[in-house]
Structure P
Amino acid sequence: MRIVIVGSTSGIGKMITERLSAQGHWVFEFSRTTQVSCNVTNYEEVSECARTVLDIWDGADALIICAGTQGELGSTYKTNPENWKETIDINLIGTYNCIKAFYQIMNPVKRGKIICFAGGGAAYGRPYFSAYAAAKAATVRLIETFAMEVNDVDINTIAPGAIKTNIINEALKAGPKVIGQVEYDKAIKQNEQGDDPEPALKLVDWLLSEESDGVTGRLLSAKWDDYKDILACKDKPDMFKLRRVVEDK
């Protein structure tokens, strides 16, 4: 497959890039630090990156968006407004920019695949991480909405689990006075061990495969979801999506 990976130089993006390259896929890497740089918050720059891909390939089969940051941390009313907005821009607007630019160059013959990443706070409230949680929750809804608009690609969001990556340093640097003792203790534990990244990497493999065709607009947990259940969701419109839960009376 011809796969574009945005945010490929660190964290899970680097793991995915190395894995897919080793499997023999053609991988085109973009990030702020690669030879072809890409600031995801700037649509014109992202669009130029898409045109660069077309200079080499006649289209892309898949897009994986890994760029993200926990950004501005702390109690919401104490956060810096500009830094808070920047966190939204990188995580949410960056995802939108990539989808908009690269969808237009995807292979019109073969069913395309787009994979995005959620994070802690996407499916539940997360105190002291309001910008990150809001951006990731909005990303999940963006992916669900886009999946309802198109029928030639499968687009899904992965919750990878508490994998040890450099992003955790943002929380550790902030300290318990900013993010609270509970979140700080979680960050220490994640930094010391973290979840095995293999389930997330395997889920990426599966979502790129033809076996997953038709699974789209879902928030999938690499740690908890079974592939048989994921396949069954094609007939269950609300499964693996963000919804209100009302108790039966």
Structure Q
Amino acid sequence: MNPVDRLVVALDVPDLAGARALATTLSGKVGVFKVGLEQFVAHGPAAVEAARAGGASIFLDLKIHDIPRTAAAAVRSAGTLGVRFTTLHALGGREMIAAAREAAEACGAGGASRPQLLAVTVLTSFDESDMQEMGMTCSVADLVYLRARKALEIGCDGVISSGLEAAKLRDGLGDKFLIVTPGIRPGTNDVVKDDDQKRIASAYDAIRNGADYVVVGRPIRNASDPVALVITMQKEIAAALAER
């Protein structure tokens, strides 16, 4: 994959016209557009169609976490929309993940697109203090690793983790799975004021640590020149790939 293919832009805007406009502006410069919970709850499948205006693959990020039957049904529905990726929470456990995988395989066998399943390990809005408050006794990195290992064993195609854990996942679990990294901030690993993402990384560091895709939302959406920022991030990704 080239740097364009590895860049995922989250279309986290409140209306379909805005999502379509951003996707059109970035057409040909981004490999994947992500449709998140806010857009999908507000607009349903029309949000996916708006994202298609950019001509790239679609990542439907609903973070499914429910009983196995419901999770499987949601994955089947994602398959009918022709999305490339969809997410589920690793915390859902063996039966839920197995049911989701079976549903994904059935999509492919039935002629629909088989969505690739990405397991959310620990949200990038969590840090060590949040873990302690939730009663967790292990570190974030250890919990990410444990959940990733289990999710991959059960049948997920990849995991969602911050760039800070990507190297540990690659070293311990190999390279036969996808790592998709949100919480990307252009050129920096510094948390800025009012940013609810706590475990952040630059695109350069995430890719160098072993991530396959980096997800960027607000920095591009809020940029005065989104295309220029995308090109800058492509350069970060290219530099990281040259050093891997």
Structure R
Amino acid sequence: MKLLDLTLPMPAENVALDEALLDAAEADEQNDEVLRLWESAQSMVVIGRSSRIAEEVDLAACDAAGVPVLRRASGGAAIVTGPGCLMYGLVLRYAGRENLRMLDQAHQDVLGAIATAIADVVPGVKHVGTCDLAIDNRKFSGNSVRCKRDHLLYHGTLLYAFDLPLVQRLLRMPPRHPEYRAGRLHEQFVTNLGISAADLRRVLIAGFAATEPLIEWPRERTERLVAERYSLNSWNRQR
């Protein structure tokens, strides 16, 4: 597996790059599976492809704080990211692992691998709900999937030293939530891993054996997606 540890300057570029990596794999421009790691220097909200923005995000609070709101290509609910939240993305092929076409199996395989990797530095990590990772029943990782014909993109958040009250300020209570949440507000529900970014990167890279850097990443695809989608309110705030 190749490693791309790359944070681009603009929020829209970072959201676009995950999709560009998937599209490049589908177009046979990138033959290797990829682990991408990135961490935004500024706070941002990212909503799911089918999210109704007004139900999940306090737009007035985001606009007042200058926090951009972007819509990703994968499903799931809104997340807040920024300094202290490591983002990861995996582009995986189905060939040889057809079980990944079943979403429950994809969640189990990927989150199981991440939980095992993190257990080297933080014990007690569990896969809970559909696609969350938690410690002591408090969530530190939310994840989502984008599936195509021959590959999938599996990506998510890893809170390690994040400004947790920011989640409460910028997001509304989600319209749907897992049973284990038990109605808790964001500030009682989410938590940080409490480890360094360096340690978190190290265990993830080792866990996925991402030993070789990806040198040529899809720059033109990323730029095109930013111009045609992620920089536009017609995409980000369409519903």
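Any read-out appearing in this document is the output of simple, stated calculations on the displayed coordinates, not a laboratory observation. What you see is a predicted model; the values in this text were computed from it and never measured.
Of structures P, Q, R, which gives 1.04 when Rg/Rh (Cα atoms, Kirkwood Rh), for residues 140-219 alone is computed from the coordinates? Structure of origin is R.
Taking Rg/Rh (Cα atoms, Kirkwood Rh), for residues 28-75 alone as the measure, the highest value among P, Q, R is held by R.
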